[in-house]
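**Student:** Following this line, the structures themselves.
We did not get these values from a lab; they are worked out from the coordinates using the rules stated. These figures come from a predicted structure and were not determined experimentally.
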Structure P
Amino acid sequence: MLKVPIFQNRSSDFTEQVTLDGFEISLRFAWNIKSKYWMLNTYEEIELGIKINGIKVVHNYPILYQFSTSLSGQFIILKEDVALESEITYDSFGNGYNLFYLSEDEFDLWKDDYGFQ
């Protein structure tokens, strides 16, 4: 399991780049001020040109599960601070609700633990 650093204190619309499974990935996150939730505004596999847009960030649900990507694992938001509210807020994203990349084996274990189909 790899914790992906989130630096939302820079802006309500920011981009992170990370290399996973040999692919350079760009993740653009944006805060929807009207609906009060974070979005993965753009997921992009830079070298392959694969782009996915407009995914609401929800904790304990694999973010890209319903999409076809080159990654063998999954991104998921996990709550690490039990004192936080039950929903991700502007300030808690990256500060208690953190982004992780689970390898294929780790994701299979997570699915078994949570009964995810």
Structure Q
Amino acid sequence: MEQLTFKQYLESKTQLREAIKNTPISLVEYEVRKYCSVAVGKTEDEKKVIGLKPRQKIIVEWEYNDIDNPVPGYIKLVGLKDIGQDEQLPMFWQGKKLQKWLLRHTKQGHPHGF
């Protein structure tokens, strides 16, 4: 395997940052690792708490207006009986809060294409 020079590394990092600017939305799938719950809704007052089990999936739409602080647009919950697999649920949590929750309760899968 060929090693990159430091200059090539910096150029590739710059290319990746530019590519994210051109594609500001990403869908990422996460698999729930343990029993937990997530709050969804447009606002804190309208929130609905949903219980999740291991191996259920969460798909999050991340909007990358700021490369270092993505914002969750909506989430989809896969594998639940009372919620449709294609139902887009609004997320009122800020990006950092959702990222911390995902780190604690899920493992990241693969990004989804469009």
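**Student:** Quick check on the output: 6, 19, 17, 20, 21, 15, 2 is P(r) over Cα pairs in 5 Å bins from 0, in percent, for residues 31-70 alone, derived from one of P, Q. Which one produced it? Don't skip to the end; give the middle numbers.
**Tutor:** Working: P: 6, 21, 28, 23, 14, 7, 2; Q: 6, 19, 17, 20, 21, 15, 2.
Of the options listed, only Q reproduces it.
**Student:** Given a value of 25 for relative contact order in percent (Cα under 8 Å, 6 or more apart), calculated from one of P, Q, which structure does it belong to? Each step should come with its number before you reach the end.
**Tutor:** Values: P: 25; Q: 29.
Value 25 for relative contact order in percent (Cα under 8 Å, 6 or more apart) corresponds to P out of P, Q.
**Student:** Then there is this: Matching task: -0.28, -0.65, -1.17 is the computed value of log10 I(q)/I(0) by the Debye sum over Cα atoms at q = 0.10, 0.15, 0.20 Å⁻¹. Pick the structure from P, Q.
**Tutor:** On the way: P: -0.28, -0.65, -1.17; Q: -0.36, -0.71, -1.09.
Structure of origin is P.
**Student:** Okay, moving on. Suppose you compute helix-only ellipticity at 222 nm (-39500 (n - 2.57) for each DSSP H run of 4 or more, over all residues; to 500) for every structure in P, Q: which one lands on -3000? Walk me through the numbers before you get to the answer.
**Tutor:** Numbers: P: -3000; Q: -8000.
Only structure P yields this read-out.
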